[in-house]
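We did not get these values from a lab; they are worked out from the coordinates using the rules stated. A quick note: this is a predicted structure, and the numbers were derived from the prediction, not measured. Cβ atoms are built from the backbone, for glycine too; each structure is taken alone.
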Structure I
Amino acid sequence: MSARVLRYVGQAVAYGAFIWVIAALSDAAYQHLPEDQATVKLSLRHAGKLVSECRERTTEEMANLPANMRAPLVCPRERSALVLELDIDGERVVAETLAARGMHSDGLASVYRRLSVPAGQLTVTVRMNDDVNVDGFPYEDTQTVDLEPADVLLIDFNNAEGRFEFM
């Protein structure tokens, strides 16, 4: 046999061994969740209400400012933090206060939580307060869902309609 033929045979053996290793590893039983588990994902981005409304500057305030800074209205940019709670079958599993992002705390607050839950029928309650000037939870929804093993329930907030969505 020539060296060229031996080289091709060696390459074929090496590639065959590589393919066999990949096939053996891909056939291994990988189980993402236990057989009786499902997943609940809470994922949302929302801007809280402004902490305070615009106000007019007083005559004294205007006099103390340079001429180029004498805007009659002061409008703060800071947004309220989000207070978010998630209950599953009456048990609180998420209770967080999420600050607005950005240098001036004027951006969106965001959260992503992934929870493994037992498959079956669950009562899921999610509530949110996005206004520091309001007590309680202006946004709240409760759904009863039936999750099969390996199902994923996604909970999001529809900013345009002002309500939670369960998908």
Structure II
Amino acid sequence: MIQPVLTAVLMAFPALVILGGVRDLVSYRIPNWISLALLGAFAPAALLGLAAGVPLSVLGLHLAVGAAALVAGVVMWSLRWIGGGDAKLFAAAALWLGLPAAATYLAVTALAGGALALFLLQLRSPLLRTYAVLGPAWVARLAQPGENAPYGVAIAVGALAAFPASPLLRATGF
């Protein structure tokens, strides 16, 4: 009985971060409900983690990592490096990851952000932009010079790469 519930709760994380990345890619917006759903789903995941033997101190570190990521996200948002939805998704995902997965999360998110920037530079070049504007509206917007980068994509890649190292996931046997 507990295994299907545990699976459903744990699969909420990848599903929601993927959805956040895709929504940012196609609309340059990450709805608040995605970050709020990540926060809400963390509570039952933490309770199931406690039942599976995760020490309370480890869950405290999850909270500390999430809080630190929120502060970092707000700073990056205030500097106009990322959008508000990106900052919230960044923090909500970090909450799930805890330590030591946070190091992987930061590194892969930064690398994915760099790859995204290189991709957008190429897409926004005169040659590729000519073809990109013929596609769907969201692709044409991605190809617009001076347009922002949908950093939620990089956040989702980093979160998915780090999730297997999350103490919460490891303790539950997945």
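Name the one structure among I, II that P(r) over Cα pairs in 10 Å bins from 0, in percent of 9, 24, 19, 14, 12, 10, 7, 4, 2, 0, 0 was derived from.
Clearly, the read-out refers to I.
Taking relative contact order in percent (Cα under 8 Å, 6 or more apart) from the coordinates of each of I, II, which one would give 31?
Working through the options, I get structure II.
One of I, II was used to compute helix-only ellipticity at 222 nm (-39500 (n - 2.57) for each DSSP H run of 4 or more, over all residues; to 500), and the answer was -6000. Which one was it?
I
Who wins on distance in nm of label points 7 Å out along Cα→Cβ at positions 13 and 125 among I, II, i.e. which is largest?
I
Quick one: mean count of other Cβ atoms within 10 Å over residues 53-60 came out at 13.2 when computed from one of I, II, so which one is it?
Derived from II, not from the others.
Assign the value 0.65, calculated as FRET efficiency 1/(1 + (r/R0)^6) of positions 37 and 61 (r between Cβ atoms, R0 = 25 Å, to 0.05), to the correct structure from I, II.
Computed on structure II.
For the read-out mean count of other Cβ atoms within 10 Å over residues 5-12, a value of 10.1 was computed from one structure; give its label from I, II.
Structure I accounts for this read-out.
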